[in-house]
1. helix-only ellipticity at 222 nm (-39500 (n - 2.57) for each DSSP H run of 4 or more, over all residues; to 500) was computed and gave -5000; which structure, P, Q, did it come from?
2. Compare mean count of other Cβ atoms within 10 Å over residues 236-243 across structures P, Q and report the one with the greatest value.
3. Just checking, which of P, Q has the largest value of mean count of other Cβ atoms within 10 Å over residues 100-107?
4. Where does the value 5.1 come from, among P, Q, when distance in nm of label points 7 Å out along Cα→Cβ at positions 44 and 308 is the thing being computed?
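Each value in this text was obtained by applying a stated rule to the coordinates, not by laboratory testing. Predicted model, so just to flag it, every value in this text is computed and none were measured. Cβ atoms are built from the backbone, for glycine too; each structure is taken alone.
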Structure P
Amino acid sequence: MGASFCNSDTSCSLPIGRAGGESPFGGDCFRCLFIDRDGTILQEPDDEQIDSFEKFHFVPGAISALRFLRQHTDYRFVMVSNQDGLGTDSYPEADFWPTQNLMLEILAGEGVEFDDILIDRSFPADNLPTRKPGTAMLKAYTDGSCNMAESFVIGDRDTDVQLAQNLGCQALKLSDDMGWERIAELVYAGVRCAEVHRQTRETDILVRLNLDGQGQADIHTGLGFFDHMLEQIAHHGSVDLTVQVKGDLHVDEHHTIEDTALTLGECIARALGDKRGISRYGFTLPMDDCLCTVSLDFGGRPWLVWDAEFHRERIGDMPTEMFLHFFKSLSDAARMNLNIKAEGENEHHKIEGIFKALARAIKMAVRRDIHHMQLPSSKGTL
């Protein structure tokens, strides 16, 4: 679990802009969610000032996600916000407090209370160290009492990401692909990452995998077509995948492809962890003249059924006889069932369709339900 349960109902009401360095929670080590306000909790208007009730709207999903995290985790909630010129003629206090207090009242009614509220009032041109992404306003949290490595900054701007880097904690930035439901999942259940380095006399392979990524790929195997196929797993599976291979290609492609499959499979198995909450099963995908089906089960038992024929010796620089071998090695190392079938005439389309269908099957099977974090098995183990 990325978070543990907490039975404490302790909270404290602290003044906005508390400048002191004292910890509001005493000396015990704790974890925090440093949460931006405008654009993250409340929708930000074009003029960037929520100074009237007409501009007061919650970001979709914010209340339910914050309530879930407050109920099920032990994170401290710290609001950290830049409010340009608050208290000056350009943004009078009387325009700020009605919507601020209404937001806090609504959240409190849903069981969401902030342990600390910190607001910087400077203008961007002031360039003060208290202004995000500066950390001077957060001195109470940088004295070692807060476990920054397991804390998060949640926001909607690049400055929030930079604040996380400056604090040494993790960043979760709201976007079209990262809504509040997704943020709640990652904070509660954790980001599933793994790295495997496999070195033999024939190959030296490093694989990094983030099952909760954004589809980023950094693939270098020495085989152009193989790189292209592995990139499909990242892009269509919405996982971040790095594969760096030094293989004995002066001999042939066999060891490079086989050992990459074994390393990637082991990385998948490690990233899945205890598999609680996952869907477990997962995809039929058409690609022009071809129809490709990949049925998958992360049930802990390797098995491969292969129903695909290729009538060319090579596609690009990859021998077609190695396709079966790749998926067999992947199935063995990831300890998963794979049932693969491909129909069609174009050989390139067939194998690319298989890789894309595999990616979609992985994406479907690793999806988690944080409201039902049980093992998807009647046996009690996977």
Structure Q
Amino acid sequence: MKIICQKSDLVSAINIVMKAVPSKTTMSILECVLIDASSNEIKMTANDMELGIETKVTGTIVEKGIVAIDARVFSDIVRKLPENEITIDVASNFETLITCEKAKFSILGKSGEDFSYLPFVEKDRSVYLSQFTLREMIRQTIFSVADNDSNRLMTGELFEIHENELKIVALDGHRIAIRKVELKDSFGDIKVIVPGKTLNEISKILTGGIEDEVQISFTKNHIVFEFDETIVVSRLIEGEYFRIDQMLSSDYNTKVVINKRELLDCIDRATLLIKEGDKKPVILYINDKTMELKIQSFIGSMDEEIDIEKEGKDIVIGFNPKFLIDALRVIDDEQISMYLVNPKAPCFIRDDEGKYIYLVLPVQIVTVS
């Protein structure tokens, strides 16, 4: 095999597929990236058996062939080469010569036949979404995915399609994030759990805007994302997702309308007094026209007031400040509405159209006068 590519094109492709190279594995072939120039196009593939990514590389095929190369070594070499054309020449014993200007590297590759190709997925059910919309939906929910495997279902996000609506849900036991978007067409019901790791990597690869589409296809065991010159295939998480509708309520005793930026900045300031690992809550004293925020820690205390519009009862309620900050940071609205029932019930932050819902559980507090 012999191919010639611009360094910038190789680096772009490597950046994409490296997201599917495992950091630890007992199978050395999975530490490789597959360079496939056996047809009329150059493709680069990585696969850790849970997540597989394939992308096309712009370049010239001088001699057709295929090789698997240690991904991290190859990536490091290419990044350090001059900004010019790179030639990759593979001998019959898979010895791979990488040259650029006066630099030459020789590394031993492996047979491409041993590589774990992406599973073939029949695309019998597909939806189309703008890359911008998908990236935003992931950004606005991914922080609520659990970061440990104590409950595997919580490490993924629910993708649920009903008629012409796509709903994405994430929860970690302390909070729930829900985003909804209207699709162009109606579909049969789909309900799958996509690993948070997959969605994290997808959001980093997506670069397109409103006009650039991503095709999402579903099977019993896999989800496939296709966009630009890239295909991402991921295993789904098996199991029945939590009954979210039972956790959501439209009942409230107190409704607060508040400037999002003011609230976010205020809570952010309060966290200056909290050391990492400290579980001091921020306490909200909600009265007729003001919300007073207080925090008291081993470092000191803070007290600040924000103007609000309020319907219903006064309430004193405490929250983990991080959970509020995470939700507020991803809401684009200037004003937000918070719905509260009592100091022990969840707080809902949602818009009037129902495009997003954030549920945050309160923490027990000792009221400070």
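1. Q
2. P
3. Top value of mean count of other Cβ atoms within 10 Å over residues 100-107, among P, Q, belongs to structure P.
4. Q
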